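Coordinate-derived values only; no laboratory data. Note that the structure is predicted; figures quoted are calculated from it, not measured. Cβ atoms are built from the backbone, for glycine too; each structure is taken alone.
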Structure P
Amino acid sequence: MNHSQFRALFPALGQRIWLDTPGAPPAALPVTAALTRALEDWSGGTFDWLHWDGAAARARELFADYLGVAPGTVATLGSLSEAAATVASTISVGEIVVAEDEFRSNLYPWMRLLGDDVRVRVVPRVAGLSRTDVLLDAIGPDTALVAVSEVITLDGERVDLPALRRATDDAGARLFVNVTQTLGVLDSRLDELAADYVAVHGYKWMLCPRGTAWLVVRPDRVADLRPLAPSWKSTGSPQGYFGGGYREASDASRCDTSPAWFSWVGAEAALSVLSELDRDLTQRHTLRLSARFREQATALGCRDANQGAASHIVAVDVPDGVRTAESLRRHGVVATVTGNRLRVGFHFFNNDDDLEVVVDAIRHAS
């Protein structure tokens, strides 16, 4: 699927310049079509709930194929925090390292572990240093696990995952990576990274409805995991409903949580779309747009908030007194403005015209 074909799947782009995928994207037609069929079947009483219920398992297969991993290493969950909390429950001793400005769904599950045997080192940011640098400096012989997001929307820094993998390997520590803000757009070479755990909530760059998340576990770590909320979904096949002795699946599906049916119906459709995109082309396209935006916004007096490597997400501080939000609305641009910070994110459906409009909105803000 080329850029024009992909862009045509998003009707909202005919009315708006959408640069707020870091928050959530507009819906793709195949996803809304799948959800509409489900709603019509529900309304008409013609649905098969077992088919809906199987959407999470089918999405697992598609997701595993997308990443190039074995389906048995993938758990289907409802959120990133569930994935982090599932892994956190395996830590009984040592120090967990996490940056102080991490997204809370990848911060609070670790902080809750603080106790006599588990220490949580919340690493403060240092002016002039990247998030990568401060995390690398914090890794030591007592480190049990490093939890990191490849990109967070606070500043758009792309963390150096290979450097963190080398450092955690040297320390004998595990690596938990949140790719919620990158998977679907950037090619993180996760197969080469060999992180112990990779988690993603699919409702951003993967175009899924909210409530669809995956936890990928390195094969040698699968046996360590236990379900956060055991249920009829954590038993493996055959699944039963009533009674019986306690049992768990032999693979990562033991950590599955009971699926929100419609969310997974949409996820199945979204993954079918993503599988048709060329990852290298998608990454080159989005990074080119973000680099051009960064350059032009800086030329207009904005300050880049990123102290590390660039990504497809750019956060800039606009000059004091500039009413950026009002100008963006006038120009039909959907982005996020908090205080004097403007955040934009470029998906594969964005183009150079979108870039020019948002730069023009900054130029004419007053």
Structure Q
Amino acid sequence: MTTPQLTSGARPVAPDAATTAPNPVIPMRSRGGASRLRALDGLRLLAALMVAAYHYAGRDGEISQAWGGSPAQQFPTASGLFAYGCLGVQIFFVISGFVICLSGWGRTLRAFVASRVSRLYPAYWAAILLVTAVFALPWVAYEALAPSDVLTNLTMLQQPLGVDRVLGVCWTLWAEMRFYALFALCVVLPGATRGRVVLFCAGWTLAAALAQAANEPFLNVVLMPEYAPFFIGGVGLFLLHRYGSRDPVAWTIVLVSWLIGQHYSVVRLWHSESATGFSYRSSAGIIAVVTIGFALVAAVALGKLRWANWRWLTVAGALTYPFYLVHEHLGWVVVRTLHHDFGLPSYATLMLTVGLMLLLAWVLHRWVERPLTPVLRRSIDPKRPTA
């Protein structure tokens, strides 16, 4: 999953500014006056809910301890479908490619960095501290990390530093950060143009393939062969949004990205069916979910979902990133309390847990993101207009 309001990454990221284009799809306008694609907000929340379904009922692991047994026993039919929810992350990455190209077009490097840092970190810091505090409670069955590890997690660089993660989903934020860095250096710094973005997509696609062939760890870290096609596909979809659907080069970028993306998804997530394997996913099912993800973002890019202008979608988009950050680990605690301690049925526990995590996400958005994001943005880019 912008992966930050899509930001993550899982990570969900929200567009920050409008762009003008020769033949753009006309989106709704946000409260601040900037163009906003509300259907994209809805897709972000859908991807986050997919990931939550996977974490709560689509795999084994710590969640089995919360349920008191494998989720496959709690959801004998639905657990097989929930296992595909992990592909919400790939959909997040496609959305992120679209949104970062949208928000980075026409910006200075400093303004771009300010928008990303201020978007990612406030809710992330709050989630780190909140999960650590809850896990430190004596009656909670999960252990908090050591103070040094928690402090390192505040940098969002714990994964490359080899430090244990407070938030399991933060690996997607590390992927997002690398994408931001590549896009900033190759597109934002010299100035975004269609030709430069096309060259960026083609160059990254080829370089990622070469990195895969070379099996060089450093190149794999920088170029992210298994995630690159999703980011690149999102960038290609933005080109279709900006310049219109009759752009064969943009369509080629999207098609090649989809072809490579489905390959990596099948390689990573498919395994042969077995009696002991919990999260069996067919290759056809994986390809179908990846295809639907690309198709839905394409529908937004081409204006096919412009009818989805409901105001609540903007709220949904705002809640996606904080929900994505807190839902997994705090969800373990809520599931155990509701199901094990209070004896609620499985489906009631699942729905109530999702609802409580969305409520917590609203609290984080209202009392953390809204006051701190503009302050942090202005501290990095003081020249940014306040309007």
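Of structures P, Q, which gives 17.5, 53 when Rg and Dmax of the Cα atoms in Å, for residues 53-180 alone is computed from the coordinates?
Comparing all candidates, it corresponds to Q.
For Rg/Rh (Cα atoms, Kirkwood Rh), which of the structures P, Q scores highest?
Checked P, Q; max of Rg/Rh (Cα atoms, Kirkwood Rh) sits with P.
So if we calculate distance in nm of label points 7 Å out along Cα→Cβ at positions 293 and 333 for every structure here (P, Q), which label has the highest result?
Q
Given a value of 3.2 for distance in nm of label points 7 Å out along Cα→Cβ at positions 45 and 61, calculated from one of P, Q, which structure does it belong to?
Going label by label, the one that fits is P.
2.5 is what came out when distance in nm of label points 7 Å out along Cα→Cβ at positions 77 and 341 was calculated for one structure; which of P, Q is it?
Checking each candidate, the match is P.
If helix-only ellipticity at 222 nm (-39500 (n - 2.57) for each DSSP H run of 4 or more, over all residues; to 500) is calculated from each of P, Q, which structure is the one that comes out at -20500?
This value belongs to structure Q.
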